[in-house]
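These notes open a run of structures that come right after.
Bear in mind that the values in this text are calculations on the coordinates, not laboratory data. Everything numeric in this text was worked out from a predicted model, so none of it was measured. Cβ atoms are built from the backbone, for glycine too; each structure is taken alone.
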Structure P
Amino acid sequence: MRADTGRHRRRPGDPGRATDLELRTFWRGYVESRSGPIGLALLAAVALVAALAPVLAPVRPEAFTDALLAPPGPGHPFGTDHLGRDIFSGVVYGTRISLLLGVVSAAISAVVGTVVGAVAGYAGGWIDEILSRLIDVFLMIPVFFLVLVVIMLFGNSLPYVMTVIGLTIWPANARLMRAQALSLRERTFVRAAVALGEAHGRILARHIIPHGIYPVVANTTLQVAGAILTEAGLSFLGLGDPNVVSWGRMIYEGRVSMPHGWWTTLFPGLAIVVTVMAFYLIGDGLNHALNPQARERGA
């Protein structure tokens, strides 16, 4: 008797087959955006620099040398600052701090914004009213000004800066998730789950958030870039963590040497530009792949 070799094959209605098709469609749309693959390549290069920092950097970024304000040359590719510290080493090690801060801050924003927005949109009524007013209040306050005030009052250590930035940029994600939840709660599969008596928390976790998370993912990518710029601005004002090497801190300390040493601020500034551009390009590619209207405009 011949064995049934097709027993484990995926059938047309199999969720696994649908997931594979969605992934292929997403990747095709991402590649077609053109900006997405470029951003991904730039981010891969930046991440590689961060991972190989001990190998690439000739010295520790906080090490002092006898070459004070030396221009770019063989011994110091990006030159040195007024204290003799190697700019190249600072840029390389600063990559780790900027990526860590951007990703952690954006992750906090994504989690808080997704939960608040999903609950507001799905629950409706007075719960939606209260949470929507809370979102509006945070949106009316300039983010950088709010972060500036909180940092000045409570401290500027790196973990604290990451947390404060993440807890001040979440309203944008909350609004996106709320709009998705308002639409999804009227869908047939959500109404069926409610009729079957499924718990509201389970509905949010299994149906609302997974199906409405896509705009939040694209926006969170852009928030990584925004968090890096916010930290650079804080450091330039002297409010960053003085115990870590960051690009903003390097620009802040190099500003006194700009008339005689342009390299002290140019190379950290270029590092910020490249990294922020990478995340913006990735976000544009994600928007193109996840948003049907964007694909139609591109076509």
Structure Q
Amino acid sequence: MKKKDRIPLPLKLIQWTFPKMERVAPSLAGSWFVNLFFTPMKNPYKQSEIEFLKEADTFQIDYKGKKVSVYEWGSGKPVLLVHGWMGKVTQFSKMITSLNELGYKAVSFDAPAHGNSEGKQTNLIEFSEVIQKLHKIYNGFEMIVGHSIGGVASLLAVLELKQIEKLAMISSPSIAEEILLAFRKGMNASEKMIPYLLDYVYDEIGVEFGELAVSKQIKKLENVQLLLVHDEDDKQVSAKNSKMTKECYPPASLIITKGLGHNRILKDKKVVDHVLDYLDEVNEALVLD
């Protein structure tokens, strides 16, 4: 049976159009490349996901004039779950249910320009600043769990807050060059587009793009129990990223799974159980079958 084509039509159109624009109008293509990098494609909630969100207590906070939707399930000490780029709160559904069963309050949010939150563009720094704002609202979290770019944003927030003792990063990129390569290939763009993005990031944020990479930032981490989880078959962010993070922060515990990919890893029972175990103890590196 032929596998279902999972590439969204808008992305197919971009992949077809981009190299042609790059040839005839490289400067215009460079501006488009930068714009696309900060504009997540809409990934609306399905009806079943909407029903799950209805079970949560929902409220909104203001972030730079935009409304950000926040969800909480259960009661008890809060644990924050942070989705990735074009990700969804509902990807953590199994973890949320398990947290509630253990007596924890599960908290999550739609990042700016995602889900039910406002905005058309966002970036890693905005993810991180929303996390910091929620930290103040909840007077701290027992642990933060971040998936993919959400894990990177969580690390940046933890470094700023200096009050979080436990952090779990699942399928998170660590190497700046790999992030750029993955995005460039996704757009069907050439290497000539990278300087446009690097210049924009420096002009807007005041820091070199590479300096925001986990492999750089993790070296600033102190007294934080860090759990890394990654799948060997992750096609979006290779497992060598978490292995690099482990090398840069030896106290971290590293779990390598097989056959779960980039997103399905969040719903795997063994992974969920191990993340929850990490609330109470630090585990040694482990390979799950």
Structure R
Amino acid sequence: MKEALRLEKVCKHYPSFDLKDISFSVKPGEIMGFIGRNGAGKTTTLKSIMNLVHYDSGKVFAFDKDMNQFELENKQRIGFALSELNYHPNRKVKEVMDVTSRFYKDFSVEKFNQVSKLFNLDPNKKLEELSSGMKVKFSVALALSHNAELLILDEPTSGLDPVSRDEVLDMFREIVKNGERAILFSTHITSDLDKCATNITYIHNGEMIFTGEKKDFINSYLFVNDKTKNKELLNEYISYKEMDDHIEGLIESSKKELFKKNKIETKEPDLEQIMIFVERRDNNEGFTL
């Protein structure tokens, strides 16, 4: 198996939104962070992979097999969890687990119980009694319980407290450690990606602007903190903020020497800084306080 997942120019048209030519791949041993602001098309893409949304064109392959031709076979090998739960709210956790287990030939009740214990998830609680964070834990527990080779998770750490989030991220790293499994998960919590992602796919307004290794993504940009407030260089920014005593913003790393020549400080950005200033790009040239 060369790739756990591959998308080739997947497109989906809605009256008010277009998903355009989404192409990326995830290999065994990788954790792909799928990022973009709300409404960018992340969930539509994940649903398209699982044939929950019928995309207009393109191809999706899982384990080197076409998802349209081998859907049932491939889904036995995929653990999938959306950010929202669509189960009956009056059902108990253990009842939903029991029903779900019948769809997977390799489902392990023992593993479900193990993960539930780690998450402090009470199997006798009804779904309506779970907090938003516990609902996420429940979805992840189901996804991990049938020896899936590929996990596709929509905002799996949303609503979790810092300790639980750290436990989930540790589990992700352990899952891919032997190089046989892969994880694709969408998130807006960039610190999660700093901790565990090996790769990044960034989607913006339905279009993919980057896919590849996380280090290459970060190295594409530089964060600027210009205490000289040199306004002649404002057009060189991807976007910026003009503060009282400095200008801060994001530039392409290829422009480093230009800013260095003007004695302006640059440094490696974190993922949150990249996302903030890339998303500002369409809204304004700059933001003045």
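A few notes on this one:
- Of the structures P, Q, R, the one that -22500 was derived from, the read-out being helix-only ellipticity at 222 nm (-39500 (n - 2.57) for each DSSP H run of 4 or more, over all residues; to 500): P
- Relative contact order in percent (Cα under 8 Å, 6 or more apart) - highest-scoring structure of P, Q, R: P
- Computed 149 for volume of the Cα convex hull per residue in Å³ - originating structure among P, Q, R: R
- Computed 0.05 for FRET efficiency 1/(1 + (r/R0)^6) of positions 78 and 206 (r between Cβ atoms, R0 = 30 Å, to 0.05) - originating structure among P, Q, R: P
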